[in-house]
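Novice: In structure tokens below, several structures.
Each reported figure results from applying straightforward, stated rules to the coordinates on display, with no laboratory input. In this text the structure is predicted, and so the values were computed from the model without any measurement. Cβ atoms are built from the backbone, for glycine too; each structure is taken alone.
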Structure P
Amino acid sequence: MRMTEMDQNVTLAQQLEAADGGGPVVLFNKFEVDAADVDEFMAAWADDAAHFKSQPGYISAQLHQGIAGSTVFLNVAVWESVDHFRNAFGAPEFRARLSRYPSATVASPHLFRKLAVPNICVV
């Protein structure tokens, strides 16, 4: 699997190194998968999701697939903090798991926090 940055101005590595103000973060990870590799991708993702479920700070995850035959997937995972995500994502046992994904798969992970927008949404 190859990783690319979702944001060309702030990398995931920069996000993981930044001082964390605390509070939950949401990982959005877009996966581009070859049609022939969907079953292999799904098996690897499900195994990783089960692994993350047992990690400190994990709150939830949901995988989405584009409609109409799309092979673009979006993982949305919520973590208690950047620190919790950093520890789980950087652990050698997780990093070793990445080799199980189809080699043509492209992943673009990035961390976000909810924003309050007056009269629209709350934190």
Structure Q
Amino acid sequence: MHDLVIDIDNTPGALAEVAAAISDAGVNLAAATCVGAADRAELHILVPHAEAVRHALGISHLAVSREHEVTVVDVADRPGELADIARKVAAAGVNLDLVYVATGNRLVLGAPDMDALRAALA
């Protein structure tokens, strides 16, 4: 899976424009998170088909500013689940640089060393 970052204007309708471009390409978002308190915002989306999204956004004059390979872990919806996983990753000496929740009780994790992250979670 891939986490794509799209820099958007922090204005009404900006998210709708991006979401429409992606859905028009037939790509389902597995997760999304947007952060931005000023004039610009960073929209992170989790998709299985990065190429299709990049193409669809290009047609709409939007672009992916960064892309990050990530791993997606099924998790229980209970207190302490994130803490347990974070401790396991930390014990393996892996530094996380991206964490958010996806649909279907899944946790999205990114790290500078993805092989080490996958090994820690195995």
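Novice: Compare distance in nm of label points 7 Å out along Cα→Cβ at positions 27 and 107 across structures P, Q and report the one with the greatest value.
Specialist: By distance in nm of label points 7 Å out along Cα→Cβ at positions 27 and 107, the leading structure of P, Q is Q.
Novice: Quick check: 2.4 is what I get for distance in nm of label points 7 Å out along Cα→Cβ at positions 43 and 75, calculated from one of P, Q. Which structure matches?
Specialist: Working through the options, I get structure Q.
Novice: Follow-up question, since we're still on this one. Where is distance in nm of label points 7 Å out along Cα→Cβ at positions 59 and 83 largest, in which of P, Q?
Specialist: Structure Q gives the largest value of distance in nm of label points 7 Å out along Cα→Cβ at positions 59 and 83 among P, Q.
Novice: I've got another one for you. When relative contact order in percent (Cα under 8 Å, 6 or more apart) is calculated for each of the structures P, Q, which structure yields the highest value?
Specialist: Structure P gives the largest value of relative contact order in percent (Cα under 8 Å, 6 or more apart) among P, Q.
Novice: Taking FRET efficiency 1/(1 + (r/R0)^6) of positions 3 and 35 (r between Cβ atoms, R0 = 25 Å, to 0.05) for each of P, Q, which is largest?
Specialist: Largest one: structure Q.
Novice: When you work out distance in nm of label points 7 Å out along Cα→Cβ at positions 11 and 99 for each of the structures P, Q, which one comes out largest?
Specialist: Q
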